[in-house]
Structure P
Amino acid sequence: MAKRKNEGENRLPSKTAPKEPIKSVQFDLFSQFLAKDPSEVSNTVEYWERIPKYFFSTEQQNKLREPSGLAQSYTYEYKLRNNAGQELPYKVRVQPALIQQPDGKDKAFFPSKTEENIEEVLKKIFTEQNHGIHDPKNVESWVRFSYAMIRKELYRMGRGLRYDQIKHSLEVMSKCILTVYEDGREIFTGAILQDYCSIDRSKYLEDSDAMHVARLPVFISHAINTLQYRQYNYVRFMECNEQLTRFLYKRLINRFVNANYTNDYHFMFSDIQQASGLLQQARDNDNRRKVLEALEELKRRRVIYEYSKEDRREGRKVVDTKYTLKPHVDFVAEQKAANKRAQNHLEAQKDTLLLGR
C-alpha cells in the first residue's frame, strides 16, 4: 500500500466527495452479502482493524490529560506477522482530538469504544444504496449519512446515543490523527474519518436528517479494490460488551477461515496482549482474567463452543498461556457463508476483467 505523504492529513488540502455516483464493480461486490438477512452482516477489513486505536478507556484518558485538559500524543508499540509469517515491529502514534468545551477551552479526547461503534455503523451505512461512493481509480471511498441514521442504527444494536454524543464522537474521529509505522517506516497518517463535512450546531438541531459526508481511510478503499475484506456477523459483533471480545471475534473471522466441527484455533496470551492494546493492567493475572472473561462472552455469543488453556511456566512462574478454541456451529455456518461469498466475488471480478468492463 502506498505511503501517505506529509505528517498529518490535516495539513493537506481537503478533498470533496464526487457529486455523482461512480460505477464501480468493486463497490457493488463489497455491498453484496451472502446472508438470509443482509442487515445482520457487514465487512471486516483486517489491514485497517488490526491497528490498535480504540483501546483508550475513560480512566486512561483522564490520566493522559494535563490539568489544562490537553494531552500529548500517545504511542503504542506492537508486533504483527506478515504474509510470510515474519514478525515485524509496528507502532501507532495517536494524536488526540482537541474539542472546544462550553467554557471556550479545548479538551483532548482519544478514540474509544463509542467511536468504534460509530465506525461500524458508518461502514454498514456505506454499503447501503445511495449512501456510499467508491472511486476505484483514485482509491477513495465516501459515506453519506445523517445523525438520525446513526442514532437509529445504534438503537437497533442496543447502543443508543443522544445526538450531541454522536456529534462529539464524529469530531473525535475526524480530528484525532493516527500515524502508523511498520518496521520503523511510516506507512499511514490520517484521521479515522477524513475530509468530514459537517453542518453547524444550530442547523443539526433543527434537522437531524441533514446529510453529512466523510472519506473513509485508504485501507478500506484499498481493500475494496483488491477484495481484501470478509463478511461477518455485524449484529453479533455489536452485541459484544467487552472490547477484548470484539478483538478476538474479528481475529477469528479473519484467521479461523477454515472453521469446522473437527478443528480448533489457538493463540498465545503474549500475542493478544501486545497486538490488542487492551491488556494494559499492571498485573498479568488481571490481564489473564480479562482474556477468560472475553472467552466466556464468546461462548455466550455462540462464537465458540468451548475452550481450554495451557500455562507455560518457568519454574513456578507463568510466562505465557496457550488458549485453544472450538468453534460454535453458528460461527462455522457464518464462516462457510463468508468463504462462499469471497469465492463468488473472486469469480465475478475475473469475469469482469475477461469482459473488459
Structure Q
Amino acid sequence: MKTLLRLLLKSQHQRNRSGPAQTEKGMTLVELLVGSIMAFLIITPMLTFVVDMLNTDRREQVKSNTEQDIQAAADFISQDLSQAIYIYDNNPATTSTPTTTPTGIPAIRSQLPAPANGTPILVFWKQQPRKNSIPYNPKVAETVKPKTCDTNPGKCDDTYVLSLVAYYQFKETDPNSIWCQPSGGTCPTRIARYEITDGIRNPNAASIADLYYSDTETKDTQRRDPAFNPDFDFTKPTVNVTVPTELTKPQSGATKPQVLVNYIDHTKNSDTALLGTECRTALGNPIDQRTATPIGETTLKVTDTEGINSFYACVNTEKNIARVTIRGNSLRRIQANDADFKTTSSAFFPIRTVQVNGLGAVGK
C-alpha cells in the first residue's frame, strides 16, 4: 500500500514540475520594423498607381469635355454664319478712296459694343426669320397685328429682320471670377456673342414715323433693339451700323452678351507658323476685283492684337466667306499654372475649324 501511494505522489510531483503550457510569443520590435518596411514597399507603388490612374482619368475627362464644348461652339457659329449676308473683314481702311473702300471691323469699331477686355473677332449681318409675324394685306392689318398673328391663323405671313451679330473674345483678368476657375494663374479666354436685331416693320406705314408697329401691337421678339439703326444701308456697310448712344443702355442687346464657350487657350505667339499666309491659302488667294491685286493677309485675318491665335477668323468679304478657328485648353480646367500650349501636350488643346459661305448676297 505504501509503495502504491509513493508511486502516485511521485507521478503527481513530476506533472507539477512540468509547469503550465507556454503561450505564443508576440512580435518583436525588429519583426514589426521589417513588416512595416515591407508594407511600405508594397503599398506605396500601389497607391501611386491608383493616383496616376485617377489623374489620367480626370485629364481624359476634361479633354473630352473640352472637345465637346469646342465642337458645339464651332457648330453653332457655322449655323449662325450660314445665314450671313455680309461679313466684315479686317480691312484697316476707314475712309473711301479710289482704291479703298471701308469693309472691315476697324471702320465700325466705334459702333460696336465696347466691353472691357473684349475684342470683336467675327462680325456679320444675317437675316433672322420671324414666322407668322406680319399681316399679309392692308385690310387684314386693320384688325390683325403682329402680336395677335398666332391667334389668327392664315392671316399672317413669315418675314425676315436684319440682325447684327458680333462674336467677341474676352480675356478674363479677375482671378476670382467664375470664368477663371481654378484660380491662381493666367485666366482662360471665352467667346461671347452679341446680337442687335431690327423689329417687324409696318409695310403699310404712311410715314417714317410709323415705320415700326407700336409696342402694344408687337411681342418682345418683334420689336427693334434700341441700338439697331434703321438708316443702315448695305451700299455703305460701315455707316449707320448701330445707334452708338444706345449701346450701353440696359435694354440694348449690346449689353447682354451670351457666353458661347469658356476655356479658350490664352497662349501668346503659339502659332507663329500660321501668321504668314494661312488665310490667303485657306480662302483660295483672293484677288481684290477693284485693283486686280491680291488681298493681304492682314485684311483677311481677324484676330486679337496680342498674338493670341486661339480664336480668329479668315474673311473674304467680297465672296461672303468666313473660316473660323477655335482652340480650347482642357488643362486649364484642372490647373491654374503651366497651362500654356505646348507641342508635347497638343492633345489637350483641341482645335476646330469651320468654313462657311453665307447666303451670298443681300436679300437671298
Structure R
Amino acid sequence: MAIPLTNSVSLLLSDSTNVDTPDRRSSERDVSETLERLVSEAPYRVIVAMFASNLQRFAALAKIALKTGRKIALLGRSLSAHAQVAHDIGRLNLPSHLLLSPEQLRAYPRERVLILAGGTQAERASALYRIAQGTHRWIDIEAGDTVIMSSRTIPGYERAVQGLMCDLLRRGARIHTRLSEPHIHSSGHASYAEQLRMVELLRPQNFVPLHGTLHHLMRHADLARNAGVQGVRIVENGRSICLSNSQIEHDVTVAHGKMAIALGGSVLNDDELGERTDLGRNGIALVTLLLDAKGKLLQPPRVSTRGVPLCGERTVTLRAVAADVVRTVDDARRHGHDLEEDVRRVVRRAFADAIGCRPAVEVHLSWLGG
C-alpha cells in the first residue's frame, strides 16, 4: 500500500542483511530457553560462540550458568571488553564467584564450565578459531565437549565457518547450530516485515539500503519503492551521494579500496606489496662473496636465510647451496657473465631443488685488491 510522504524524515539508511527472512522467527526469550536446555543436557564442557555485543544474551547465559551449577569463562578480547563496559554502566552484573579466569580452565572440572567465546565467523585471530586449531593457550577440546553456535553466518563467510566446525568435529566436539536448533539464535538484523514496518513508521522522503550484498540492497530498495518512497538510491562502495534540499543528487565515483601503509605513514605501491608478499611466503637468502681483483673467491661463500620455510639454518642445505655458488663464481669469471645475477638464479634454483621453495636472494659482493 502506498504511503503518503511527510517532511519529517529526509533520508532513511537501513540495514538490508536480513531482507530474505520474511518474519522474525524467534525472540531472545526463545533463545534463552533453548540455550538453557542445551547446557543442561551437555555432559561436559560447554562453549557458546556468540557476538560480543549481545548483552541480553550475555546476561541470559550468566543466569543459565548459575542455574546449572557452572562457572563462566570469557575467551576473546572483544567479549571481555564488552563485559567490562556493560558492568561499568550498570547493564551487566556478574557475581565474582561466577567467573573463572582463562588460566583456571585446565584445573577446573569440565562438567562445571561454561565458556563464552568470540569468533563466530571463524576469524583467524579469534578464540574459537584457535580452539578449533588446537592452538589455544588455555583450553583443548576433548571428546564429548559441546559447542553451541549461537549466531548466524554472515554472507560470504560460509566456507570459513564450515571449515571451523569441521575442525571442531575432528576434535570430538558435539556442535549445535541454527540447522539443528532453530531457536539457538535470534538475529539482531531486521526481517523483511520489520524493515517494511520501519519505512511505514518513518515515511522517509529518500531511502538508501545499507549492508549485505548487492542482492540484499536491491531487494530492500524494491521494498521501499513498493511502500511509496520516491527517492530510492542504491550506493555501493566507491560511490557517493549528496542530499540537497531533501533530494538525492547524482552520485559520483570516489577513490576507494584498501591502502597499505608502511611504518611511518608512507603508502606502499604494488611492487613493494608484491615484494613483501614474496618475502612473507618464501623468506630471503643472503649470499656474501669476498673476491679478489680477478674475480676469484678469497674465502668460501657465506649463505644465510631468514624466514625460509623448512630451512632455518640447516647446514646440509646451506652447504649444498654454497657449493653451487662456488661453481657459479668460477663459471662467471671464465665466461664474463653477470656474476650477481648468475648467483641469484643458481641460489633460487638450489633452494627449490632442496626444499621446494624459491626465496628472494640478496647477493653482496666485496672486492679486495682492485
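Quick note: the coordinates plus some simple rules give every number you see, no bench work behind them. Note that the structure is a prediction, hence the values are computed from the model and not measured. Cβ atoms are built from the backbone, for glycine too; each structure is taken alone.
Summary of computed values
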quantity: Highest-scoring label, criterion being distance in nm of label points 7 Å out along Cα→Cβ at positions 38 and 326, among P, Q, R; calculated: R
quantity: Answer label among P, Q, R for the case where mean projected area of the Cα convex hull in nm², calculated from the coordinates, equals 20.0; calculated: P
quantity: Parent structure of the calculated result 4.5, given that distance in nm of label points 7 Å out along Cα→Cβ at positions 262 and 286 is the read-out and P, Q, R the choices; calculated: P
